[in-house]
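Take a look at the structures below.
Please treat every number below as a calculation from the coordinates, not as lab data. What you see is a predicted model, and the numbers here were worked out from it, not measured in a lab. Cβ atoms are built from the backbone, for glycine too; each structure is taken alone.
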Structure P
Amino acid sequence: MPYQLSKKEPIETSLKKILVLGIKDATSVLSLSRGLHREQFKQARKSLKKARAVLFLLRGAMPDEKFGEEEKTLRELSRTFREVREAYVTEEVFQRFCNDNKNKVQDEDLKEITHFLVAKCNENVDKVFQKEKKLKEAIGLLTAAMERIPEIKIKGDVWESIEEAIRSIYSECAELGDFCQDSDDENTIIAWRKAVKFLRVELDFFEDGLSSEIKKWNRRLHELSDCLGEFQDLTMIQDQLDEGKKEIKNKKSLDEVVQLIKSRKKGLKKIAREIGREVFSQKPKAFMREFTSSTHQWFKAA
């Protein structure tokens, strides 16, 4: 797998290759300009997330100024994709939501709402593509980053840097999860989702080297990430419908849809809390002992 570590080479070499690959994939998508398909934009976002995740794994083993420079570049470039990604997600998630609730809301009643959301999607996509200069600048920045990264000097113990990065994000996930057990604050739940997704991306690099127990645990982490991801997507749709309530004439259908969204989000919060209690039941130190033991053994077996 291209985005997984290889035990046939030094860990820093393997991580750098993944980092460059993520940037390269994102650059290729941007270069297609108006020929882009929604799946390619989603892949570009994923590629940049993987690249940023690698940077954080290497943070403790590279000069602070280098980390800051590269992380800022990737974070800002990721925003180039966000509006298009969110537009497509809105359309896809709402369609799936409609299919799941076809017995509760009539297709005829959903037409105006669907039309409104699709129109907003197209409007947001067009805005991005109209910024041709910005897209070209993004391509240039990504290309320059690909040339710089292989020259970054790694210092100190790379495994120590990796373990600190994963311990830190695991702790953040656990703390946010504890808070979300009793809180309905949607911004905190979305922050939990972002942290969980980041941990998921980092651990997936080590998939082949994880113990059977951690692999099983990681599958549950994926379930939690997907659950929280759906919550965030539905929140985005709910916000868009709230902004468009003056434009949507069928108020009865709009209210019904919003109530169904709220109901689904309530169910997702319950599921997320249950999985969260299970997934983050271990203290960070205990989890890291198991992670370190299994991955080190895997690399030593090369």
Structure Q
Amino acid sequence: MDPLDAPPFSLRQLSYLVCAADEGTIAAAAARLHVSPSAVSEAISELERELSAQLTVRRRARGLTLTSTGADVVARARALLASSRELEASLRGAPGELLGPITIGCYPTLAPTILPPLLAGFGREHPRVELDIVEATHDRLEGRLESGQVDVAFVYDTLVPGEPQRATLFALPAHVVVAGDDPLARRGTVDLAELADRDLILLDAPPSSQHTLSLFAAAGVTPRVRHRVQSYEAVRALVGRGLGYGILVQRPANAASYEGYPVAMLEIAPAVPPVGVDVIWPARPAPTARTRALIDFARALPWPGAR
């Protein structure tokens, strides 16, 4: 085939197919693309005719699903669309200038630590790079890197979805949080066995909850869970009120809860293994120049507990 021969399909058709696959229905894809549902449906049908293959199964009540051929085409289409965006960006930017979108995935429990210095510093250096944030727990982030929905992600090293490229930014051991007026607050350390008869405020957001419970299991202690909450600031707020203690990895500079109640951090003794925080990115395709620059920037920041 002559390399100059144009294919019988268009990038628009491919983008409509990818969007429909991501959204799960023609109507949702149309809303995201700001076109009519019939335009999306006709583009996909025309693409199927041009490729002489059924790519989707469309049912009015069940939405749209991909055939095995469709899944392969979508994966290839993502790479083609990314390359086309790179071509456009390279033609519009000044020599050596980085521009275009980067979608960053981040665990919600890491976001307050990772995102402020990353977005502020990298944004100053590369103002024409668009940084989009996806805050998602482990179960919701899984698969987004491989599908191309997320370019780079910041996660705990205990649970890394898929088999991406990775680099550790820093590592910190978990610690115990107690109210400022708790008798334990005057001590620098605490044994997990001493907490067996106390109420635990559990940070119940994957993978934090699994990590906390694994620490107790390794120490042969069964914790008494009083409340389960989804954010570490909620843990600190309830601890500040004297409703229990917490186990956290996050170490905010503010030694008080949202309400202003003082809290104290105690190291766990015997010491527990530190939790690493990794930056991860897909093994294939290779990261764009702007994504590579973001990864390098993140690795160079002076994180607390950096290795």
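Give the label, chosen from P, Q, of the structure having the highest value of mean projected area of the Cα convex hull in nm².
Structure Q comes out on top.
Identify the structure, out of P, Q, from whose coordinates helix-only ellipticity at 222 nm (-39500 (n - 2.57) for each DSSP H run of 4 or more, over all residues; to 500) was calculated to give -11500.
Q
Taking log10 I(q)/I(0) by the Debye sum over Cα atoms at q = 0.14, 0.19, 0.23, 0.27 Å⁻¹, for residues 9-72 alone from the coordinates of each of P, Q, which one would give -0.45, -0.72, -0.91, -1.09?
For log10 I(q)/I(0) by the Debye sum over Cα atoms at q = 0.14, 0.19, 0.23, 0.27 Å⁻¹, for residues 9-72 alone, the value -0.45, -0.72, -0.91, -1.09 is produced by structure P.
Say we calculate relative contact order in percent (Cα under 8 Å, 6 or more apart) for every structure; which of P, Q gives the highest result?
Checked P, Q; max of relative contact order in percent (Cα under 8 Å, 6 or more apart) sits with P.
Among the shown structures P, Q, from which was the value 3.5 of distance in nm of label points 7 Å out along Cα→Cβ at positions 241 and 273 calculated?
Q
Out of P, Q, choose the structure whose coordinates give FRET efficiency 1/(1 + (r/R0)^6) of positions 121 and 201 (r between Cβ atoms, R0 = 35 Å, to 0.05) equal to 0.55 when calculated. Kindly include the intermediate steps, with their values, before the conclusion.
Numbers: P: 0.85; Q: 0.55.
The read-out was computed on structure Q.
If we compute mean projected area of the Cα convex hull in nm², for residues 185-232 alone for structures P, Q, which one ends up with the highest value? Walk me through the numbers before you get to the answer.
Details: P: 3.1; Q: 3.6.
Comparing P, Q, the top value of mean projected area of the Cα convex hull in nm², for residues 185-232 alone belongs to Q.
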